[in-house]
Structure P
Amino acid sequence: MQTERVLNAMKHVDIYTDGACRGNPGRGGWGAILVFRGVEKELSGGEPMTTNNRMELSAAIEALAALHEPCEVTLTSDSKYLVDAVTKGWAEAWRAKGWKKADKSPALNPDLWEKLLNLLKKHQVTFVWVKGHDGHPYNERCDKLATAFADSFEA
């Protein structure tokens, strides 16, 4: 039985993400680092005109989408918007109400929230919030990836 449980266990992946924006809205980038069994994979991307929150969400979406099979994930981010909306159930509630918030105003970024919520059905994700720009090595690296991509667009 012990061997069977080990064979059926999901792989554990640590994911670190960050988003950046030069102006808000403005040139944006996102960065992610996936760590599996000590091997790191860096991902980054961005858009020439976007918002910081869209880049924070995009980092999480792209990192989770890069996983080839269902995984157990610890996703670490400095975005309270991302972490709180998932862990406090806000995003699910917005979707259930037709992308309206509790005060009936429209929820922002429903296209990205929809993608993220669908990915969260595939993986077992635990979200961890860290303070940004506070010396967390992976958060700092993700910030560098995100800002470099944002800076790659012409001002």
Structure Q
Amino acid sequence: MSMFEDGRYSWRETYFVLFSSNNRPKLKTVQEAIAAMNEHYVLTNLNEDENGLFDSLTLLSPDDFAALDICYIDGEEVLEQASELVEQMKPTACEPNEIAAVKQIARCDARFDVLHFEEVPEFSEDEDDMLDPSALLLVLGELAKITGGVAVDPQSGSVISGDG
């Protein structure tokens, strides 16, 4: 079940982690890495292909009032998106790490779509209840590390650092 089907959550934005399909991790690798990041994360809807490679999962982070749907995509759609991102990012890439990221993205043929959802409590007397992007940033960084990939905000065309 996608978080789109859960009325307690509202979609906020989508981020990408672009990488080489040769670096597609096993579901177990992703599951263990994310579980080690925060004991309060709840992983559901775990899916893998016939070889145990990651297909998708849902992460619930109650402390952050957030959820993430993460799914693997490869093929022509990714190649086209990577090409568009390179064209969008190339004119503003000035720093060495930005230039390197643009070059790397041009070679990517796979990605994780990371859909970020905000929990929308029905009744809340606590005015401090608000979406915290910590889970999103940590997971983007970990997925980029596992795959040797690049985490990107496709709306702004910027590289996302997962260092917190």
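Only the coordinates and a few stated rules stand behind these numbers; no lab work does. The shown structure was predicted, so the numbers you read here are calculated from the model rather than taken from an experiment. Cβ atoms are built from the backbone, for glycine too; each structure is taken alone.
Quick check for you: by FRET efficiency 1/(1 + (r/R0)^6) of positions 90 and 130 (r between Cβ atoms, R0 = 41 Å, to 0.05), which of P, Q is greatest? The partial results should precede the final answer.
Details: P: 1.00; Q: 0.70.
Largest value of FRET efficiency 1/(1 + (r/R0)^6) of positions 90 and 130 (r between Cβ atoms, R0 = 41 Å, to 0.05): P.
To test your reading of the models, identify which of P, Q gives 2.0 for distance in nm of label points 7 Å out along Cα→Cβ at positions 98 and 114 when calculated. So the calculation was done on Q.
Quick one: helix-only ellipticity at 222 nm (-39500 (n - 2.57) for each DSSP H run of 4 or more, over all residues; to 500) came out at -9500 when computed from one of P, Q, so which one is it? Don't jump to the answer; show the numbers that get you there.
Numbers: P: -12500; Q: -9500.
The read-out comes from structure Q.
Looking at structures P, Q, which one was FRET efficiency 1/(1 + (r/R0)^6) of positions 50 and 106 (r between Cβ atoms, R0 = 30 Å, to 0.05) calculated from, given that it came out as 0.95? Matching structure: P.
Assign the value 25, 15, 11, calculated as semi-axes √(5λ) of the Cα gyration tensor in Å, for residues 34-121 alone, to the correct structure from P, Q. It traces back to P.
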